[in-house]
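Just so it is clear, none of the values below were taken in a lab; they were calculated from the coordinates. These numbers were taken from a predicted model, which means no experiment stands behind them. Cβ atoms are built from the backbone, for glycine too; each structure is taken alone.
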Structure P
Amino acid sequence: MVKGRQIEWLTLGFMLFSAMIFLFFLLPIVNVIIQNPIDILVKTIMDKEVQASIFMSFLSATITTIITIVLGTPLAYLLAKKEFREKSFVDSLIDLPVLIPHTVAGIALLTILAPNTFIGRPLSELGVYFLDTIFGIVAAQTFVSAPLYIKTVKEVFADIDPSLEKAARTLGASPFKVFVKVDLPLAERGMLTGAILCWARAVSEFGAVIILAYYPYTAPVLIFVKFMSEGLSASRPIAAWLMMLTFAIFACLKVLQRER
């Protein structure tokens, strides 16, 4: 009886602390939305500048996610399945964009992607500019959001039973065929989770984007501009729309993930 009562008190205590942190997450989000009258929300979403900024956020985040899947999946696989001398260094380096302030990330990207830099100069000669273009937005979003995908997919690949891969190799499958026919199908759900995290993080990125590509506006940058120039009343409806649309897309992706 005493032990059961101790467990009950522990559960109640954990529920109390959980409720506190949950409300801390929930109340600001709900408050931003409900403080906007319907007519203000309608007027805001009809604004061409707001529409363009939200579209730019979603488009660049989608491009970022596709690039991350193509380039990040092989790296995640190598970190999970292969042993090499620099593995711990590479694994630690992937964490760095998540740890550093994102304005610092924007400055770091600027030092290699500006038109007068060793990478930016040859690319600018080909007509690819990163300052104040969608290329700069995607570069900034990829830098800060790709680690979430890589780390998630790495753990998924690491959990795949090696005996399944060995069985496929025994039956004559090449390493590439094992990767395509065994590893990718088993990692599909985790890859979708990583892609959702990557996309959501890219949509919300502000610090690195505003340093590298202030314009064309993404939604977070436009919210900042409106807040600085016109105050909370002008920025709040845009923030509400961004949250509602992002949550709607996020919910649809989660349903798709659960069904798959």
Structure Q
Amino acid sequence: MSLPDAVLFDKDGTILPFTPFWTTWTRVFRDALAAAVDVDLTAGGLLDWPANTRTASHGSSLDVATMGDVRVRVAAMLRGGGVPDVDARRIVATASDTADAVAGAMPVSAHAGLVDAVDALSAAGVRLGVVTGDDEARARRQVTALGLADRLPVVVGGDRGLPGKPDPATLVEACTLLGVEPAGGVYVGDSLVDVRAARAAGFSLAIAYVPLDAELPTWSGEADAVLRRFADLVPLWGARPVVDAPR
């Protein structure tokens, strides 16, 4: 099996461990909101993001939303609690900025084997990029902090003005920027929406990344393959793939 034209990666939960950054971000965001207004911030699962990192079906409003969606939805919740619109938007923006500053000061580290896999694919001429629901500027900063800015030159974030995953628009945009057709692309992500976005984009493979220390989720059966170690990513295109194949 030949190498694909492009491999795109989700960011949080795929390139980076999900919990360290987003648990801190959500805690600071929640506390800043609670200090500003007396509204039930756990209603509807809106702030249960860190506890649900590998499924898009549990109903959390934060699970797969872009950060713009998060801010809009939380502001709507505040308005529903009686906060005037202008105050709701200001409170959410301030809380988001506070959480960005605190969590953004944390060091970042890639999942084990990710950097070596990116290096090997890049050396083989595969075009690489990142597609995430997070804001693009933060995603670029984190990719740069990992020392991967030159190998992952294309970063498409959720604030680009395109529909978020599972809509294929951001994946197709990344392919356009890389100069490849979606049919020659592969997407690696850690949630059901990643798999479905890759399918909708017409990618050749939708790969679910589930670390060895995580339980295999039921939705993984929708993926073409389940990657448990990044050391096994490049061999996927060799004579003897060494990934778990759910079907």
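Tell me which of P, Q gives -12000 when you compute helix-only ellipticity at 222 nm (-39500 (n - 2.57) for each DSSP H run of 4 or more, over all residues; to 500).
Of the structures listed, the value fits Q.
Name the one structure among P, Q that distance in nm of label points 7 Å out along Cα→Cβ at positions 14 and 198 of 0.7 was derived from.
The read-out was computed on structure Q.
Out of P, Q, which structure matches 0.25 when FRET efficiency 1/(1 + (r/R0)^6) of positions 102 and 174 (r between Cβ atoms, R0 = 35 Å, to 0.05) is calculated?
On the way: P: 0.25; Q: 0.75.
Of the options listed, only P reproduces it.
If distance in nm of label points 7 Å out along Cα→Cβ at positions 110 and 158 is computed to be 3.6, which of P, Q is the source?
Attributed to the structure labelled P.
Match the computed value 20.8 of mean projected area of the Cα convex hull in nm² to one of the structures P, Q, and report its label.
Traced to structure P.
Assign the value 23, calculated as relative contact order in percent (Cα under 8 Å, 6 or more apart), to the correct structure from P, Q.
Numbers: P: 29; Q: 23.
Of the structures listed, the value fits Q.
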